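Chemist: The following blocks contain the structures, represented as structure tokens.
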Structure I
Amino acid sequence: MIILDTETVDLPTLAGPMRTHIFRPAAPGRYPGIILYSEIFQVTGPIRRTAAMMAGHGFLVAVPEVYHELEAPGTVLGYTPEGSARGNAHKLAKTLESYDSDARACIAFLNASPHCTGRVGTMGMCLGGHLAFRAALEPEILAAACLYPTDLHKRSLGKGSADDSLERVRGISGELLMIFGRQDPHIPAAARAAIYQALSDAERHFEWHEFNAAHAFLRDEGNRYNPSLALLTYGLVVELFRRKLGEGDVR
């Protein structure tokens with residue numbers, strides 16, 4: 001049995017301090033680092049449980065509050081129409097420079113942590129899937145699990161709704177794990193095909209999976225949750241990170 005330690009830290013970014021939630025095994029030693037990006041609702045119960053699950057597999061997990069410059073520290077948006085509207089508005093109000101600064105702050109924290117091996121990956125769902133893809137543009141990121149990443153095909157992330165994440169795909173040197181639900185209205189078949197073609201044309205190292213599932217099928221609250229596919233997905237994610245980041249150095 002693995003016992004976990006948790007804490008919160010405020011990391012410096014271009015837009016001010018970013019509340020970040022840390023999950024790690026309590027056993028002394030160093031562990032590979034993972035940046036876990038949330039949905040538009042910030043660090044909800046399902047996101048915390050995902051972070052704890054990954055930490056329980058032997059990783060040091062940092063979960064930033066993606067809207068730290070727009071909401072008070074600790075704010076969680078509800079899985080409600082109001083929470084969705086607020087989160088989607090913030091997604092377009094925040095600048096790309098701020099998203100990128102957040103990624104670099106998390107990487108710097110993990111690299112400096114005495115609990116980290118210095119090998120870093122990233123993962124995320126929905127908005128977080130796109131942010132994990134974008135974070136993978138940083139050379140320190142060795143692997144990224146992008147779980148139903150939204151807005152990649154629309155190039156609409158951030159202020160001005162004109163991100164360049166997909167155009168910069170050749171700058172990704174780490175391995176990508178791309179997972180989608182075929183019944184996801186936010187990423188229809190044509191959108192998935194465009195993303196696949198961009199990765200193929202750029203000759204990136206990636207693994208691709210499409211399941212018969214709705215958007216947010218990993219979220220263990222609500223009627224879209226698919227526990228069997230969640231188990232399969234997390235198995236793929238853990239395999240990726242163990243293979244690319246290593247096992248750590250437990251003392």
Structure II
Amino acid sequence: MWALFAALLVLPIKYAMHYFGFEFIEQTSLHNSVVSSAIFVLGFVLSTAIADYKESERIPAEFASNIEDMYNDAKDTHKYYPEFNLDHFRRSLLDVLRAFREGTRINRKKARREIAQLQVSFMEMEQAGVPPNFVVKLKTQQTQLMRNLFRVNYIQRIQFIPSAFFLIRAIVVLIIGLLVCTNIDPFYGGLFIVGVITFIMVYILLLIQHISVPFRGKGETRDDVSLFLLREAKNYLVSEGKEHNAKRQR
């Protein structure tokens with residue numbers, strides 16, 4: 001939308017510059033090299049931003065699988081050590097899922113506290129006589145949950161090479177300014193090309209800015225990383241809780 005608006009804004013400016021004879025730069029072979037170099041730099045920065053975006057897409061899957069695996073291990077442990085409070089552990093995992101969904105965008109400190117609170121259930125396991133190697137495995141998975149949260153927070157807050165982002169913004173402005181001030185012949189064909197180049201460069205610039213913050217408010221952009229796997233993990237834990245309670249009432 002904004003890229004199209006920028007292109008439509010540049011076209012009348014270019015036309016006015018040509019109409020009043022303000023195009024003071026003559027077209028040379030260097031123009032092709034300059035535009036190609038600018039697109040190359042934009043593509044390089046876009047590729048680095050996509051790498052973080054792809055990692056962000058993997059994090060919800062890793063987080064959800066860790067949660068489900070922790071619960072399944074705890075459920076098996078509960079069969080042999082019934083003194084361990086499985087319901088409390090399941091509710092703690094639900095709180096972690098809920099806090100992580102919020103923590104990717106809003107309340108990061110709450111998600112960190114909820115993950116740390118799993119330590120209470122681990123202490124209950126030790127008191128119930130659960131072998132240390134089972135508890136150590138769960139603690140290792142807890143560490144992985146914390147690592148995923150920290151990585152999300154880092155990607156959300158830290159911009160990859162801020163100087164590079166300043167450079168590409170300057171490049172886009174300078175290239176568009178160069179094309180507007182260049183006497184392109186034939187004019188109407190050149191006018192169309194200027195609009196296309198403006199649209200492409202502005203679109204790439206906006207795309208880089210969007211995917212640099214992969215976890216945005218729900219519905220804010222279509223490029224937001226989906227958290228549906230966390231919702232499915234939550235539904236799984238809820239259904240397991242209902243099944244567990246139904247067995248206890250029999």
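Chemist: Upon calculation of Cα Rg over 2.2 N^0.38 Å from the atomic coordinates, which of the structures I, II produces 1.51?
Modeler: Working: I: 0.92; II: 1.51.
Here the read-out was taken from II.
Chemist: Continuing with this model, one more query. If FRET efficiency 1/(1 + (r/R0)^6) of positions 17 and 41 (r between Cβ atoms, R0 = 25 Å, to 0.05) comes out at 0.45 when worked out from the coordinates, which of I, II was used?
Modeler: II
Chemist: For FRET efficiency 1/(1 + (r/R0)^6) of positions 81 and 113 (r between Cβ atoms, R0 = 30 Å, to 0.05), the calculated result is 0.65, so let me know which of I, II that is.
Modeler: Working: I: 0.20; II: 0.65.
Here the read-out was taken from II.
Chemist: Assign the value 39, calculated as relative contact order in percent (Cα under 8 Å, 6 or more apart), to the correct structure from I, II. Could you put the intermediate results ahead of the total?
Modeler: Numbers: I: 19; II: 39.
Going label by label, the one that fits is II.
Chemist: For which of I, II does distance in nm of label points 7 Å out along Cα→Cβ at positions 89 and 137, calculated from the coordinates, equal 2.7?
Modeler: Numbers: I: 2.7; II: 1.1.
Answer by label: I.
Chemist: Given a value of 83, 16, 13 for Cα extents along the principal axes in Å, for residues 121-184 alone, calculated from one of I, II, which structure does it belong to?
Modeler: Values: I: 28, 27, 16; II: 83, 16, 13.
Derived from the structure labelled II.
Chemist: For which of the structures I, II does the calculation of mean count of other Cβ atoms within 10 Å over residues 145-152 return 26.2? Kindly include the intermediate steps, with their values, before the conclusion.
Modeler: Working: I: 26.2; II: 18.2.
Derived from the structure labelled I.
Chemist: Assuming -27500 is helix-only ellipticity at 222 nm (-39500 (n - 2.57) for each DSSP H run of 4 or more, over all residues; to 500) as calculated from a single structure, say which of I, II it is. Write down the numbers at each step before the final one.
Modeler: Working: I: -10500; II: -27500.
Computed on structure II.
Computed from the coordinates by the stated procedures, all read-outs in this text should not be read as laboratory data. Values in this document were obtained by computation on a predicted structure and should not be read as measured data. Cβ atoms are built from the backbone, for glycine too; each structure is taken alone.
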